[in-house]
Every structure is written in C-alpha cells, then in structure tokens.
Structure I
Amino acid sequence: MELDFPPGGPAVLSVSQLLRSARDLLERRFPLQWIAGEISNLRPAASGHLYFTIKDESAQVDCVMFKSRAAALDWEPADGLRVEVRALVTLYEPRGRFQLNVEGMRRAGLGPLYERFLKLKDKLQREGLFDAGAKRPIPEHPTQIGVVTSLAAAALRDVLTTLRRRNPSIPVVVYPAPVQGEGAAAKLAQALAAANARAECDVLLLVRGGGSIEDLWQFNEESLARAIRASAIPVVVGVGHETDFTIADFAADERAPTPTAAAELVSPSLEDLRARIAETALRISRQTTRKIEYAMQAVDALARRLLHPAERLRASRQFLQQLEKRLSSAASRLLQQWFGRIGLAGARLANLGHTAVLARGYSLTLNSRREIVRDAAQVAPGERIATTLAKGEIESEVLKRG
C-alpha cells in the first residue's frame, strides 16, 4: 500500500490503514518459510482450528493453524514438542497482533526423513498395501506366538512378561533380529520370512521400544513393509510409544500402540477365560435345570390326563349303559312310529276295500264267465249274472240290455 502525503504535511492514517499497510509489508517481506520452535499454550478450538505459541529461549510468537491444515496432520501436537512450522508472517488486523498463519507442521529434526516417510506412505497407500480388506484376522486363541525383535531389547522383556502374566500356557518363539541401525530392516524382513517358513506360530509380534525418529527409522523402510504384507501369518506391530507411527504400523494386520499392548492384543487372558468358562458353565447349568423342570411339569400334566385301567373300564361300562338306554329308547320310539303308520295304512286299506264300498250302496256284478261287468256289452239277453251286495248275492237273468 502506497501512502501519498499532501503538500501541507504527512497524512493522518486510520488504525485500519496503518495495520493493513504493516500486514502487506510483512507478507511481501516474509513469504512462506520454515520456522523452528517449541509448542506452548496449545488451544484446540471447537471449530477444529489450532491456536498455540511457538517459542525459543528468548522469544515467542502466536500461531494459528486452520482446520483444513490441522486435519492433515497424522500426529498429535502437544505442549513441549519441538516443531518446525511452514508459516506466513502476517498481522491479525482486528487485534493488531503479530502472528504466524501455519500452513504445515512437522516435528523438529524430521526434515528430510519426514518428507521421505510421507512420500513412501503415499506410494504404498496408492498401491493398496494398507487396504483394510487385505488385513488378516488375528486369532482369538493362538496355540503359539512368535516375537520378532532384538534379544537385547527391553520390548522383548515387556512382551514376555505380559504373555506370561496373561496366559503362561501359550508357548512363545523368539525370532531374533536387530531393531536399530543400518540394515536392520532387511534383518527384520528375513526373520519374518523364517517364521513363515517354519510355520509354527499362529501370529507374529514385530516390536521394539520407543526412540527418536532416527532410532525407529528401520521400521519405515519399504522392504520391511512388503515383508509384513507377504507374511502368511498375521503380523501385529507394536513399535515405540502411542504417538509414534511408522510405515510398518500401516502395513501390519493390526497396530498396537506399544509392545506391551501388542502382547495383550494377541494373548487371551487366562483369568478372563476362566471367568468365561465359569459363566458358560453356570448358563449351561441353568438351562439344563430349566429343561428338567419343564420336563417334570410336562410329566405332571400327562399324569393328570392318565386314567387307571379300572377307571377306564368303569367309564366304558357307564358309557355302554347310557348307549343301551339311548338305543332302547330310540327303538321304542321307532316301533311306535311304525305301528302308527301301519295302523293308518290299514285304515286306509280297509276304507278302500270292496266290502266298505259295497257297504256304501254299491254292488258287484259278474257275468257267466265270472268277469266283472263294467259294460252292458259284456252280457247277452238270457245270460245269467250274479250280483254281490253288502249283504248277500242275487242271481238274475238278463232280459235285455240297453
């Protein structure tokens, strides 16, 4: 920002103009660059932004790292850590405060090593070496555990102590290899290959204690990462402290924050197993008791339905007697009905018989051939005919027919 002064003297600036001018001068004078210091007064905001101070022995400066940049960190900043920040020197105008806008941050001393770590991690990730779908499951109850580490490492003592405490019945095989120094990664890869060739373990622990990034660097070598993924046996990596991440951690089937945690991860606790067995036995006992009780109740229900043979016979006799009475009553009613019908039919027959008809004044005439005379043409003059009346018969001779 250029300031033009009028002929009468210097311009009178507002506070905003002054601070804006100072900010522009600072940002032009100091482009993005790396600045080293120690983190203090770290204040993560709910928004995801990080506010902190970096300092050295004689000075300090306020810093802000916005959420989009802070989210890219794969480690956790903390007070007291020495770091290198890639920042823009600027001025926060609303407060008139000198500050650094941090674009990137790495732990101090990483420098080229850290850049190398990031490049290798990105390369292997693009290859799919770290894909979750390629991870092998860790056995819940291994029959034998292998440990790949240095015989002199404190991590080995921690692992063996933890395994012995949790489940001393599980055998342990140690595949020794150096965990630090030039060529250690190749030796570790050879130990993993030997463990696979012997095929005597269900799971392998690749462990070492904490140290500087230089101490842990052999666990960032590509050859070791590929050896881990080439293993047919699941590999659990426990290297350094909880905040330490190596390429081997990403390649492992399971990452543990420490060697002790790795040992706890693969060894089922004997106390927990005993508790689970006791709980299972109690559950089986309760289920068995419940089934027996249900069976007893079912037997009682069947017993209530079961009758003594004598009682069955008595009930059968009673049923037969009742049936006999019902049959007798039904037969009597049926006979009465038939007798009534027969009497009615007899009365109808008697009413329709020739005797009843004759009694009503009708007569029956037979010609000489003993045929019933229904037509005058059936007789001839002089023929003798017989006429039956209700009482008696009359013989007569036909004089003529009409």
Structure II
Amino acid sequence: MDRRIGGSTHRRACRIGICFVLWCICVLLTWYAPLAMGQTGILSGANLNFSGYVVEMPLYEQIQPDLASLGGLSTAEFASLTRVRLRPIIHLGDNTKISLEYEADALYYSQNISFGLAPTTPLRQVVSLHWEPLTRSHFILSHYIDRLYFDHEFTFGKLVLGRQRISWGSGRVWNPTDIFNPINPANFGKIEKDGADAASMKFYLGQLTDIQLVYDAEYHFKSSNYAARFRTNLLGYDLAFLAGSADKRFITGGDFAGNLWTAGIRGEALVSKDPMKVDGYYVRWILGMDYQFTDKLYGMFEYYHNGEGSRNESTYDLTALYDGRILNLAKDYLALSGSYQLTPLVTLMLTSDSNFNDGSGFFAGTLTYSASDNASVAIGSLYAYGKRLSEYWYYPQSYYLKLDTYF
C-alpha cells in the first residue's frame, strides 16, 4: 500500500472522528439545552446560560494607487460584514461546565477582501471547524466553532480540555509571550482571538500563585506546542515566567505588571531559539505604561521590539503577515493610545502605531455612542501612511460604521 494513501486515510479518519465528537457536544449544547433547565434527564441538576451578540460593520476603503494598479484593482472598495455569535454554557454542577462559542458571518466585498475583515487560518487548531456553505464572487457565508471546551475546577487546580483561549502576557497592544492566541493590533475587524485546541491544567499553589501546563496540537497533529507558566505576586507586582516549545523552537520568557507611583507599568519578554541553527534565536519584548489622568481622560504607550522582524523592507514576509503566521514585519514599534469621555454616553478613542525602521505607521480613531446597556454605535477610521513598499503602505485607508448589540 502507498504510504501516502495510508497516511491520508488515517488523517482523514482522525479528522472525521474528532469532528464527530465535537458535533455531538454541539448537539448536546443546543438541541438538548432545555433538559439543563429541569431536574430530570441526563443533565439533571445542570443550568444553562445563553449569551451572544450581533455586529454589523459596513466599510469603505481606499487602496494605494500603485498597489491597486499592481493587482488590477480599483482604488476604492466597499465591504460589509455581519457577525452573529452564540455562546451557550452548560453548568454541570458548581465546578464543571461545557462552553461553546459558535459564529456565523456574512461578508460582502466589492473586489478583494479587506485586510481588516479578511479571514485567516487559525494556527493552533487540530481540525478545521470552519465551513463556507455559500461562496460567490463577491459574497461569502461562513460559520465556525471558535470555542468548545470542557472546564472542571478541583480544590487544587483547574482542568480545561478543547478549543479554548489561553491568555498569557500583560501587554495592551502586543503580547510576545502569548504563543497560543496572538492577534494583529491593526486588524480592527477581529474581536476575539482564535481558539487553540489544547489541554490546560492549572495547579493552585497559593492565593496569588499558580503554575499552568499547556499542550497544544496543530493541524492533524502534524506538530505540537507545549509550555509551563509560573505566576505569582511579589511586592505588589504580578510576575510570570514560562518555558516550553512553540513552532519547533525552544522558548523562555516572562512578564510583569504593577504600579509605578500612580501609573500602571507592564512588560513582557520572550526568547525563541531554533535548535537546528547556531544563531537561530530572537528576542521579542515590550514595555508599556498607562495613566488615568482624570475620570474622563486615559492614556497609554507601549514600545515593542520584534527581534524576529527585519530592518529592510525588501525582505518583508508579506505572505506570512497576511496568513497570520506573524503579526509585524519590522523590529521596532511604538503605540500611543488615549480615550476621552465626551459625555456619559459618548467616548472618543485615538490610537497611533509607528514603525521606527521604515517610517510607516497608522492613526486610528473611534467615536462610540452607548445607545443602551446592551447596544452601541461606533464610527471609526484607520489612516495608514508610509513610503512605497513600507509595512503600512500595504494597508488601505479605512472608514467604517459599527453597530453591535449583546444579549
């Protein structure tokens, strides 16, 4: 028998088996949810919590003329994204729960898909639970499972199995130590970080001290990542240290967060080493500070050094950026952000991100009106600048309206 055929059959069987198990859990969470509210049946004594949201985001963009001509595109494009996210949770007693986050999206685009709305392939997942039942030249209807995990809390720790979010790090814009759920800060169309298919076990060592062990398998178990993170509090500072392997590289690092007088200060650092290369290592780190000037005015800055990046734009890996395998192209960045509450219901937020190596960057602004406790309306824009072939030269100028309601 051809080994390739046998391997393909095995991977297909594995994928079908995992999808079947996850599908059964989905059925349990949806069709049999009413049983969770009663006192009889297989879920006796359980409780159901159901929440979610709907987001509508029409978007207008202007592409750099030179970039548009290279792709044979118009400089102007329009897109509209509708997102519906459902989040049922079944509590099987006081310490156990099964959580699902399911999303359906409808995306219209006049030509190429905007970077701000473009779907990327999640890196930390064993199987794809993303489906596109309807695809046309300018329209995509898709739905997918973004979270699906079993959670049980013991007296000594907490076990989480399944597609989950593993939130590591203390940065507000960048998270070098977040090896499982990274997200590009310029991607304004994305709210949640992608879920990782992982087994996570946290052991409580004290009131503010714990150690977390994580194993994460990627596409069809072709590769895997694992890490341990120790967290504690010392002299009023939250401290964390981690070590493990990610993307076939050894990693070690840590983060901290606390107060410097009346300001908040935080930092992270990650050292990544390729064991197959003598000099195949890089360091990523951030240092940031924020301050609440008044009850209405807030400001922060964050500096990011990306040792994996390049100082020469001719060597930028644009494909990896678009696919989500990396988040930035250069080495040194500075983010500034501030918000001001104009009225009790209206808030203005301004953000800038500067690439110190090639001189490019972007300014972003959002004006948000809280229509009710569960609904808001926002008007936003992202203005990118930079010389030809610099990092943010590839980003379009974007203007959008965002309507969301939670239930």
Structure III
Amino acid sequence: MIGVIADDLTGAAELGAGGLRYGLRAEIVRNGEPGGTADLVCVDTDSRSCKPAEAARRAAAAAKMLQRAGATWIYKKVDSVLRGNVTAEVEAVMQQLQFNRALLLPANPTLGRVIRSGEYFIHGQPIHRTEFAKDPEYPRRSSQVMRLLDAPQHFLMRLANGELRVPDNTLLIGQADSAERVHEWARICGTALLPVGGSEFFGALLATTRAGSAPLEAEDIDFMAGKQLFVCGTASPQAQLLIKKTRAAGTPVFTLPRNLMWDGKFSAGAQLVIAQRVVAAFAESRRVLLAVGLPPVAETAVARCLADNLVDIAELVLRSGSVKNIFAEGGATAAELVRRMNWPRLEVRREWAPGVATLAVVGESALWLTIKPGSYSWPSQWT
C-alpha cells in the first residue's frame, strides 16, 4: 500500500485519482483508520489553515498511522503554489519517518506552473502577478520560491542549482520547467528520502515505480439519474464563468447577498430561506448552482465568513435528502462540507480531468461528491 499525506481534501482527491491511472484502488481517510482494501491511502489532515504547530502534529500523526497500516512508501502532498504550512508539515513527517533528506518539487509544468531560476511562474507570468496574489489566506506576494516558504527549524533548506542530488540534512527545492525534468527528479528518488510536492511529481513517481500497470476501468457514473447541486466557494475566474454559463442556460443560480462583503454576518433564518428556495428550485430543474457570487474579498476573516455561510446553506440543502450528486469547487469549501456531513472516508471512483475527481461517500447509498480546486477548470460537459 502507498500512503499520501495531504493538507486538504482536493489535494488528497487529486492524488487518489492519479492512482487510478496506475491500477491503484484509492481511498481518502479524514478520520479513523483506512478501510483495509485500498492500494493507495490518501490522508486528509485538513491542516492548511491551522497554526504551524498543529499542522505539524497532524502531519506526523498521519505518517504514524500510514506506517502502522503498512505503507511501503509515503508521499507528502503540498499545494502546488506552496500555500499552507509546508515547511512545518514536511519537517514533522521527516522526523516521524526518520528521514534526514527531502525533495520538494511543487511545480506542475503540464499545467503551466514552473520553477525556473528560483522563481515561480504561472503560464509565463510571475506568480505574484496572477490571481494567486489575491488569495485571501495565503497571498503570493513574491515569485521567489524561497520567500514563499517559512524557514525550517530542524533541517537546512536550499534551492537546487542544476544538480540532481539531495544532500544530507536538507530539504531541497527542485526546479522544473518541463515534464521531462519532473521525471528526471523522480528517477533519482530512492527510499532514503521523503518525496514532497504536487500532483505531477507524484504521477512521475508512479510512472517509475509502477511502469506497465494497467489503469483501472473508468466507472460509469450516471449524474443524470439524480439532482445536481453545484457549490462554488471561490471567486475565481472559473467560478465566475460557470455562474455566467449556468444563468445563460436558464438554470437556477443562488448567490450570497452583497452586503456580506463588509461584515460577513448572515442570520440563520436568512440562510434557511435561501436553502428552502434551493430545495424548491429542484422541483423545476435537475441542476441548481449555489455560489458566493461576490467579488474577491481582501479581508481574510470576512472571506472565511462568506465560505462558512455558503456551506451552512449547502448543508441545509443536503440534509433535506433530495440531492445525490454534489459538485464542490474550492478545497476549503469541499472539506468543510465533508466535515459538516460527517463523512470520514471516501472512495476515489473516477478522474475526469487533472484535479477533478468523483468520490463515493462510504456508507451512503449512491451519493457522489465531485470536487475540484478553485484554480482548475470544470470539464466542458458540465459547464
């Protein structure tokens, strides 16, 4: 069994879905122990927004659990643009697994995310000049990779400069501006270091260790058989495009009131009214879109309140029992929804596009949760 430690639900799902390409049955564990039947166990520590010490504790606990479950090797998944408690979590996992070397390779060149000459670029633009500069919790204010990370406490941190070698007592940041370079890094990884990074590095490691493995047959999932609730918790261009197209198609769209941008306060009674309207809309439409629908908010506390309000409403709708197909955009939104519904384990059933996966809720009959990161695009068949 292969183990993955991710700091959010979308990251865990993205790597679990990638495992399907190499014949690996994958599950996501949020609480408790693995089910015992998966070839790839992705633990969601839900720690991206935690304080560094708590994030480190959760990451170490996940590593210990995967050791106990018999993982042959463990991968530490981090956000591809290095948001969250990357350094604290990596060091905690290194110490738990008794590694004194780690290779951090967050770049995803096939998605236009590259590291070159110590700088991070998104589709050719320095990251601090992209939408990631407006992230409400972890704004990317520099393109210098070393400035995007906290300083380590127990190991050295340095940037690779051409060589494909990880020194002892070091957390090395690998540079990659092509898929081939990612594969070159994967080929030099052995069992004596902790591999850390994004989805493309993990895929390259699987291509190396499971070469020739046949992919699992794609499961035939019929979303047309039930009601579809889209929950968009971001203000990304992808979310705005989905709202625009959904409205143009005449599908019901519900958004939060504009006055919430200033204080985020929304009464339980007002939330219930919107939830009731959403449920009523399903009488006329198979699909309903529930979104923040407001411009990006700079104040972190207000942004969190907006997301919480949205999930409050979505939870009320789901508790009505009328929805079987949920599509969630944004890692924090999807994770909070799963937390509220108390779903401890999810099986990864299908990958539709990189980062877009459908999960089956263990213990719930025919309940599908499809999730994607806010910065990724929805597949065209749903928009």
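No lab work stands behind these numbers, since they all come straight from the coordinates. What you see is a predicted model; the values in this text were computed from it and never measured. Cβ atoms are built from the backbone, for glycine too; each structure is taken alone.
Computing mean count of other Cβ atoms within 10 Å over residues 280-287 across structures I, II, III gives 10.0 for structure I. Tell me which structure, out of I, II, III, gives 22.6, 72 once Rg and Dmax of the Cα atoms in Å is calculated. Comparing all candidates, it corresponds to II. Ranked by distance in nm of label points 7 Å out along Cα→Cβ at positions 216 and 240, structures I, II, III are topped by III, which has the highest value. Upon calculation of Cα extents along the principal axes in Å, for residues 152-223 alone from the atomic coordinates, which of the structures I, II, III produces 49, 25, 25? Only structure III yields this read-out.
-14000 is what came out when helix-only ellipticity at 222 nm (-39500 (n - 2.57) for each DSSP H run of 4 or more, over all residues; to 500) was calculated for one structure; which of I, II, III is it? It would help to have the intermediate numbers written out before the result.
Values: I: -14000; II: -3000; III: -10000.
The read-out comes from structure I.
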